[in-house]
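Quick note: the coordinates plus some simple rules give every number you see, no bench work behind them. Not measured: the values here are computed from a predicted model. Cβ atoms are built from the backbone, for glycine too; each structure is taken alone.
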Structure P
Amino acid sequence: MTFRYEDRHQDEFLRDGFTVFRGILPPALVRDLRREAEKGRELARQASGSQVQRFQPVGAYELDRRPFEAYRDLPELRDALAKILSPRHTYGDLDRWLGVLIEPAGLPWCTNWHRDFRHHTTGEKRAAWERVRFDLDYFNQINCALYADDSTWVVPGSHLRDDLPRERAAFPDDPPAGPALDGRGAEEREVACLRYAQSMPGAVQLFLQAGDFCLYRSGMWHLGNYLPYRRRATLHDAVETPRSRTWLLETGHRAPGDMPRAEHAAASAPGR
């Protein structure tokens, strides 16, 4: 089925904090991106171990850039994003942001439930996030699946508000602690991660098919739950504007491509 933009996409994005462009990537582009993702997966595991869950940015790896550039320049995708956000919003920076989320080779793992920036910063940096958290020039991210992917969980609408009392009761820590996995076997870890994902009030599991593109607000509650037996190669990307780039510089944040290679390898290790 050929993708067609509809007004509901913007309605969903503003209301729920995410929307999905179903089947927007052509099959030939999915094929070419899968080929490069397979290479990147192996390079990332060589560099960071078997439990690594992403490689980012793709421009730092010895890969064919052309499929990623084709993703960035896809007319239907550029047009849909401009309609939801604006023409000044850009994505697909191969050397700063664009990465690929992959499955760990050995054991299940899940991230903490979190809101990006809020749970990664303290003090003045967090205050800076609070001042612009609802502005659509900031904090837009992308997951674009190359294989069927049900790893992401979200709380729809949470990008529009502070934590609810039931969320604070369920997750009193800041950042909220995930399940304790050390010493557990694969099956026990899988169950623990699933129960942790389900423990968030209002949580919804996001289902993407190959070629589906999800645009979402990173200030929404979300997590990733990774299973080694489920193939994953999902483009993970940021949407930027001139204002958001300036904000990152002024607040001392860095894109993955702005980090030294060794530092970013450590940041991509399990637990992020």
Structure Q
Amino acid sequence: MTALPQSEPAPFVLRQDEAGVAVLTLNRPAARNSLSLAMMAALQAQLDAVALDAGVRCVVLAAAGPVFCAGHDLKEITAHRADADAGRGFFTATMAACARLMQAIVALPQPVVASVQGVATAAGCQLVATADLAVAAESARFCTPGVDIGLFCSTPAVALSRAVAKKPALEMLLTGGMVGAAEARAMHLVNRVVPDAELAAATLALARGIAARSAVAVQLGKRAFHRQHGLPLGQAYEHAAQVMVENLLAEDAAEGIGAFVEKRPPQWRHR
């Protein structure tokens, strides 16, 4: 009797491209899309590929199943406590991979829009805070509950403290309390809240709107925004002025300004 061929395991991260938008979908729904080391490596590989793809002008970060992301894989972490070093080496590798992943999202040339359903907890909330923009379903919830298990969410705090004001961030971190979508929007953790059934369409509409702009302007702008944000005021203006000059010299700026003056739609060449 011939053995049936074994099916390949489903990829941890799926990619689907459409009209300049790459949708990257976390695909470990049975594990609540938790960020195991392998899951982070898969997402990192997809981001690295997108960064080099001139055809992609915006990225949507979505998730399969009822949960956006439950943070780090606590079962994987617990298993490595049996290592000879009590897990130190694995924990160090995990946090380094997470830091690289979050920084890759910020450094990605294309804007990243998170599409959030269910809950985004701990490092999952960190993903949302790290994304350039975020759209949440009305039922979405957010928390950094490390304090509940004796593990303060120090790395999620890096992204959270850069996305929201200090006191709301510290309240989330110190209490582990759950924040609903409306409150998350009020504290600027997410940009928009939409009915659950409209989440995918609303996120894609936002991403397509960005993708329809000049890629050179958007990519220069994203990079400049993140660069100037941490600079003193004078240095921020100096850097932004240099970027404006570079942008003005681009073909798309000449086309866009010419189209505005001539009252016609611009024809972007993305250069």
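Quick rundown of the values:
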| item | result |
| --- | --- |
| For relative contact order in percent (Cα under 8 Å, 6 or more apart) computed as 33, the structure of P, Q it came from | P |
| Label whose coordinates, when distance in nm of label points 7 Å out along Cα→Cβ at positions 35 and 235 is calculated, return 1.6 (choices P, Q) | P |
| FRET efficiency 1/(1 + (r/R0)^6) of positions 59 and 211 (r between Cβ atoms, R0 = 25 Å, to 0.05) from the coordinates reads 0.65; which among P, Q | P |
| Winner on distance in nm of label points 7 Å out along Cα→Cβ at positions 147 and 171 once structures P, Q are ranked, highest first | P |
| If helix-only ellipticity at 222 nm (-39500 (n - 2.57) for each DSSP H run of 4 or more, over all residues; to 500) is computed and equals -10500, the structure in P, Q | P |
| If volume of the Cα convex hull per residue in Å³ is computed and equals 125, the structure in P, Q | P |
